[in-house]
Structures are given as C-alpha cells and as structure tokens.
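Structures are listed in the sections that come next.
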Structure P
Amino acid sequence: MKMLYKALSIPVGAAGGMLATTLFGQVWKRISDEDTAPQATDRRYPAWEVVLAGALQGAVFGAVKAAVDRAGASGYEHATGSWPGDDQARGSSAVR
C-alpha cells in the first residue's frame, strides 16, 4: 500500500511546487514592489537583497512542502486506514 502513497506523492509534490512558486512570487511582490525576485548573479541588486530573497524562497518552499506532505499523508490514512510514514511515537527508543 505504501507504494501507492509514493506514486501519488509525485503529482501532489509537483502541485505543491507550483503552489510554492506562486505564493513566493506574491510575497516577494508585496515586500519589494518588484514582479520577480533577484537572481544570485544579477549585479543590479545588492547582496543582502539576493540573500534575503533566497532565504524567503527557502522558507516558503519548506513550509509548503511540509504542509503538502502532511496533508497527503493524512488523506492517505483517511482513505486506507494506514499511515504512510514512520508511525513510531516521538521520542521512542526504537532502533532505526
């Protein structure tokens, strides 16, 4: 059954990537008044702005990935009755 989860996670992950791209674009527009974030090799922008854009992009993508992965796992559990990931309790002493 977990193979089904892996197969479904590919298109769900791709959709999450598109969502994160859109969300980051909207956030960047609001904080910078520019349509696109600077590229690392673009000399027109100071280094701090390039680093800020990269850090913000990483945070947005990380948060969206975590939310999409969690929603997918919860949906899979709801549909199949089985949690697709490690269902060990946090802090358990089980050897991995």
Structure Q
Amino acid sequence: MLMHQPDAVPENIRAFLDKLNSDELVAAHRHLEQVMEARGIDPYAYLDDIDDDLDEADRQKLDAAIDRGLAQADAGQTVPAEDVLAELRRRR
C-alpha cells in the first residue's frame, strides 16, 4: 500500500511511474515541467551543475552526438520509450 507520509512520496512516485506507458510518461514529464516552471524553477538547471570532467575535444564530440540525435528525432528516426525501457530492464 502506498503511504502519504512526505518521506514516502518519492518512492510512491517511482512506483506510479513504473506503471505508466510511454505516452503517459511523456504527459507526466510535461506536467512536472509545468509545475516547476510555474514556481519559477528551471527543471533542467541541475544539468548545469554536473561535473563531467570533459575536455574541450570530448565536449565537442558530445555536442555533435546530441545534435545527431536531435536530427534523428526530428526525422522520425526514434525508438518508443517503452521499447528502450524494456531493453534496459532485460539487461539488469
């Protein structure tokens, strides 16, 4: 049974997310982004604080790989999230 104590909420949310399909996960993600933005919080600010120790050459390779991935997504060359998650679960 899911509990409503504040310290149990993150665990409860993870349990909820595990039961959603890919479309529902996207909707939940968008909702959480909107909640954070409405509070004046950048939902992706934490990415700026990641210490990845990449040198300039590796940073350029990473940026190029991200650009290629975005171009593939724009071209419709994607894999459904539920397929990716299923593959990751099989690898555990």
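Since every read-out is calculated from the coordinates, none of them should be taken as a lab result. Since this is a predicted model, take the numbers as computed values, not measurements.
The figures follow:
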read-out	value
Source structure (of P, Q) for log10 I(q)/I(0) by the Debye sum over Cα atoms at q = 0.11, 0.15, 0.17 Å⁻¹, computed value -0.49, -0.73, -0.82	P
Value -24500, calculated as helix-only ellipticity at 222 nm (-39500 (n - 2.57) for each DSSP H run of 4 or more, over all residues; to 500), assigned to which of P, Q	P
